[in-house]
Structure formats: structure tokens, C-alpha cells
Structure I
Amino acid sequence: MKTIKLAGLLILALVVSNLKVFPQEITGLQIIENVYNRPVGEDMTADLTMTLINSSGNERVRKIKQFSRDFGDVEKKIMFFVSPADVKNTSFMNWSYDEEGKDDDQWIYLPALKKTKRISSDSKGDYFMGSDFTYDDLGDRKPSDDTHKLLREEKINGEDCYVVESIPKDPDYMYSKTVTWVIKDKWIGLKKEFYDEDGVLLKILHVKDYKKINGFWIIVDTEMENVQKDHKTVMELRNIKIDTGISDSKFTERMMTRGI
């Protein structure tokens, strides 16, 4: 009897041990939350080059100075167009809130009109400055806005990734779903597919390069490809500086009209 009881205890010990070795599978929501919460420093300054490429391969290049800062309950970003002349002194500002149910606030300053315009919720689906990014894409979508499902795991570009499908809880949202490839150990969305209201693939975001700066993983090169329009937007961040102590006064409507 003692031998049988001992054997039973050994089996139980092995089962418990195996439970510790093989933890519960991560969920789609947890993966997207890890992407959303990936630390990138308290503030960042960078030079941004935006290149618009049409179906004929013709390019339009725009130079931008970008600033961002995390204030805890709100993250603020402002960008100033430096060139070419037709967009110079245009500025855009985005405030993303941690509070559940609170949408981003966005403004654009158009120097030709000498007026700062607030982007309404109805305009969030408009494309930003002729690019393939909508105003909504430039914001910070909360994980709770969608229902997430882990589809599979696969390797792309040599990186082990989770593949997560996200379906918006709002049936009137501009995308019917997105599918994101997330690097397991870095929590970077390496690739993201956007599907239109009819469930047809609309565009694909490719992360071309990322680097570790000041201990933070920072995405530096991206390409948004609109497969329906055969148009691309390439974004390249350079001269990146993190945690330099950007003043809160940088992120105001007054600063938008003044420029850098």
C-alpha cells in the first residue's frame, strides 16, 4: 500500500511540475496589450521623411520634424512639415488618452488658411496629407476597442511571431478587421493587414526596420501599401533622441501656428 501511495504521489508531482513548465497559452488580447504597452521612453524627437509613391513609381518626398511625450494618462505627439514648399509650416497634433472610451483628439494647422482645424470623428477615416495613413491610423487604438483572436504562430523575416486577428466592436468602424504579426520577444507589430468594410484586403503595413535605442525597441522604417490603389507611403525616422525632456508647452495649438 505504501508503494502504491508513493507512486501516486510521484505521478502527482510530475503532473504539477508539467503544469509549471507548460504555462497557459497566451491570448490574443494579451498579445495586443503587450504591443500597446511596449515601453518607448518618456519622450522622443526625430526627423521623419514621408515618401509617397504612386502606381507609376513617381515619388513625392516630405520632410517632417516630430515630437512626442508620454504624460502618463495622455500621450501627445506633434509634427511640423519642413518641406517641400507646398506643405511647409503645416502641422498636426494628436493626443491619445489611456481612459477607456475616450477617443483621440487631433488637430491640423493649414498655413494657407491660417487656421487650426480640429479633426472630427467623422473625418478620422480620411487620408492624412495624401498618404496611405488615415487620421485614425496616426492615433493610438486601444486593445479594448477590438475583439482579438490568436490565429497561429509563424515565422516571417526570420522572426517568430504570433498572428492575431482583431475585429472592431464598433460595427461602423472603417476596417472590418485587421491581422497583425507580432514578434514574440519584442512585442513589435512586424506586419499588419487592414480589411475594408466588405472584408477585402485594403492595405498592408510592413515594418522594414527597428532598432534598440536607449534600451527601447523603436520602429524606424515602415511602409504602408494600399493594394487597392497601388500606392505606397514610406516613413523613415532618423536622428532619434529619447528622454531629452521635451516641454509640455510644445504640444499646444499655439505651438502649431508658431512652428518649430
Structure II
Amino acid sequence: MMRRGFSLVELSIVLVILGLLVGGILAGRSLIRASELRAVGTEYQRYKTATHAFRDKYFAVPGDFAQATRVWGRLVANAQCVTNNSAAVNATGGACDGNGDGMIDRATSNSRSGENFQVWRQLALAGLIEGSYTGIAGTNDNDEHIMGENHPVSKLANGGWGAEYATASVASPQNYAVQYGNYFIIGSYNENSKPNRMVMRPEEAWNIDTKLDDGQPGYGIVIARYHNNQCAVPTDGNSDGGADLNGSYNLADTSILCALYFARQY
């Protein structure tokens, strides 16, 4: 009994079809990633515009607003929530007051209100951003950020946004020694901390930095995190703990190595 196999032409057709399928999948993934990265710039501009609009309306930094409970009522009736006005409790729509010093401070302990969490709650209550946020730190730590609950999730895969104040940072393998002020940050989840872990490739971070700022990881408004021979490399090739601000993005490495600060925002 004769057995007939596939001809070379038939095998070639199958290989071409498989190649087209694989190519289509890879192209689709590339398009999705490009869309996510474009969203980072859009989200940043949205939050920047919202904070400026908040300041124009309430003459205060969101989260730090010392009269927030006068406008929206008090979020909770116990020590979790500061009020300067003896405001009545509005458990579903209330806020907590900041101290009005112009700096976005952390919560003092877990499960308490913090200005870094009230930023997002107050912006949402003011109708300046979408979503609903608790305004309260997570139950495990005073800086515990829970994606989608007390801070926004990004369209960038695994990404989320944080906001806080920092004085001039001490040079470290993560941070350049620059003045951050009130900043936004985009990164992935970091247990019991803000979303500041690696979430994008150096080339992707460089692209965002170039479009929004100066393309340099240690200068301007867009500042690289995990710069030290990871997201960025120093000009002299040595691990100098962030003092070499003339470094460049590590474009030769295609690994996920970067988070980004948006410094001195409001």
C-alpha cells in the first residue's frame, strides 16, 4: 500500500502560513505596547493638568488642602482622618484635610489618611480625574499603595501612579541626587511602598523622556529610577551612586529596568 506524504510545495505553504501567524502575533503585541507607552504621556498630562486646575480652584495643592473637609465633609470619624473645621462625617463622599504646607506628605501609619493618598481622592471628588480612591494607606504599612484602591492604575502593563514630596535625594543605586519636590511616579507594585519598581525598558523610558523632557535620565523633569547600570549608565562606566548626572539611558539592554519620576510638578 502506497503512502503519500506532503509535497515540498504543500510544506512551504504551511510554513508561510505559520510565519504570517507568528508575525501577526508579534506585530499585534508591538502595537499594544506602543499604545500603552503613549498612554503614559497622556496620563501624566492629565494628572498634571488636574493638579493645576485644583490649585486654581481651591488655592491649594491636592492632598495638602487644609480645608478639604469644609468642602466635602469628613471621610471618617476617628483619628484616621484629620479635620481643621469640625466637619460632619460624610463617609461616602468625604475627604481628610492636609496641613497646608505645600508638600505632599506620607501617612503617619498604616490604615490612616495620608496626603499622598488624599491627592487622588481629592482630585476625583473635585471631578478632575476619573475613579474613586480611599485616601487611606493600606493595612500593612504607612506607604502601602494598593493598585486601583488608593492610587490610579496605568494603562501600561503592571503600572500604577504615585504622588509624594521628597527633598534632594541622597544618591543611591535607585535615585539620582536631585531635588524631586512634589512629584509623580510611574512604576510597578512594590509591597508596602509606592509603585516604584521597574515597569519599562530603558529605550521606552528614553522615548518618554525625549518626548516630554530632555531625554537625559538625570536632568530635567523626567528622572530615571534604577539608573545605576540598570535603567541608565554613568558616563564613566562606574557605579557612582547617582552623583553622575550626565549618564545616559541603557539602550543596549532590552530588559524591564526602569521606573520614572516626574519631578517638581506642583
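Laboratory data are not the source of any read-out in this text; all were calculated from the coordinates shown. All values reported here derive from a predicted model rather than from experimental measurement. Cβ atoms are built from the backbone, for glycine too; each structure is taken alone.
Quick notes
- If you line up I, II by mean count of other Cβ atoms within 10 Å over residues 96-103, the top spot, with the largest value, goes to II.
- In terms of relative contact order in percent (Cα under 8 Å, 6 or more apart), the structure with the greatest value among I, II is I.
- Read-out Rg and Dmax of the Cα atoms in Å, for residues 72-111 alone, computed value 10.4, 27, structure in I, II: II
- When percent of Cα pairs over 12 Å apart, for residues 80-135 alone is computed across structures I, II, the figure 64 traces back to II.
- Read-out helix-only ellipticity at 222 nm (-39500 (n - 2.57) for each DSSP H run of 4 or more, over all residues; to 500), computed value -4000, structure in I, II: I
- Source structure (of I, II) for mean count of other Cβ atoms within 10 Å over residues 64-71, computed value 22.1: II
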